[in-house]
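Trainee: These are the structures, in structure tokens.
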Structure P
Amino acid sequence: MKRLIKFLFVLSVFVYLVMTLYVYAFLPDNLLIISVFGSLDISNDAFFYWSNGLFVLLMGLSMLFTNMISGVQPNEQSYFNADLKKDVVGWSSALRLVLSIFFTLSITFIGMSQNDEHFDITNFAFLVYIGPVLFFIWILSLFFLLLKNK
């Protein structure tokens, strides 16, 4: 399972890089990003570098999280045994996959909404919800792992 997650993570990072370059090529010079917190006028260069920087930062933090969990020594007398450790390390590795999918879908949606081709983004509104749903499923899977190893 760990190999599958690593393969999917590498594949999703590749797709993220391709989508980021594709979106960067077709974005106008200035973006207007409107959210509940206000609007943000940003150049496409700044958007490209900030989004990639945030992506690298969060991937690094999630790798640090996984390495911290894999450094914990299992204890056969406690609840945290070797089987649970293996499952929890796999679970924490899946965070990188979830984050990269979330970033890919977010970049895709922003690219569709800001593109000069004037796509009808109502057809792509489901992209906004996939990332949080995957994150919710990722959190729920920890409870299933803990119940399975009870």
Structure Q
Amino acid sequence: MLDIVKKSVAFNSLGQADLEGIVQISEKRKIQEGEILAEEKQRAAFYFLLVSGALMISMDSEKACVLDSAGDFAGFDLLSSKGLYISRVTSLLTGEVVAVSRNGLLDIIGENSSAGEIIMDNWQQFSAKKFPFLKSGIDLAGDYQY
């Protein structure tokens, strides 16, 4: 699992110890075409790192996007707010994901300021390119809660 975490757009700039910390809070899952991984208004338990296949992220605001490259990451303001999913995640193809514990990742970000800064910088760069419809410039010290 470490190899895909290293490829991830969200985590690829982290040091070895931080990468291993991400692996410890993650699990690899096989997914089937049409499988729903997250549903709006349900408790947000995981963020998703694509290994293979494709994921469609559908938002309440009638916006949608597709993740189709190994290492693509679906998390943070794309998926959750205040502990609930705000998007539906559907597998478009049979494949695999790494399910990253939402709470575990937020703990890492909160407890390790350098790793947290790297993860959030990487996420903002990736999301600005892949999901330009998202509000940009999230302030970790602000009131936003994932």
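Just so it is clear, none of the values below were taken in a lab; they were calculated from the coordinates. Everything numeric in this text was worked out from a predicted model, so none of it was measured. Cβ atoms are built from the backbone, for glycine too; each structure is taken alone.
Trainee: A value of 0.5 was derived for distance in nm of label points 7 Å out along Cα→Cβ at positions 27 and 51; which structure in P, Q was it taken from?
Mentor: Comparing all candidates, it corresponds to P.
Trainee: -9000 is what came out when helix-only ellipticity at 222 nm (-39500 (n - 2.57) for each DSSP H run of 4 or more, over all residues; to 500) was calculated for one structure; which of P, Q is it? Don't jump to the answer; show the numbers that get you there.
Mentor: Numbers: P: -25500; Q: -9000.
The read-out comes from structure Q.
Trainee: Sticking with this one: On distance in nm of label points 7 Å out along Cα→Cβ at positions 99 and 123, which of the structures labelled P, Q is highest?
Mentor: Largest value of distance in nm of label points 7 Å out along Cα→Cβ at positions 99 and 123: P.
Trainee: Quick check: 1.0 is what I get for distance in nm of label points 7 Å out along Cα→Cβ at positions 11 and 115, calculated from one of P, Q. Which structure matches?
Mentor: Q
Trainee: Here's a follow-up. Mean projected area of the Cα convex hull in nm² computed as 7.5: which structure among P, Q?
Mentor: For mean projected area of the Cα convex hull in nm², the value 7.5 is produced by structure Q.
Trainee: So if we calculate distance in nm of label points 7 Å out along Cα→Cβ at positions 35 and 67 for every structure here (P, Q), which label has the highest result?
Mentor: Of structures P, Q, the maximum of distance in nm of label points 7 Å out along Cα→Cβ at positions 35 and 67 occurs in P.
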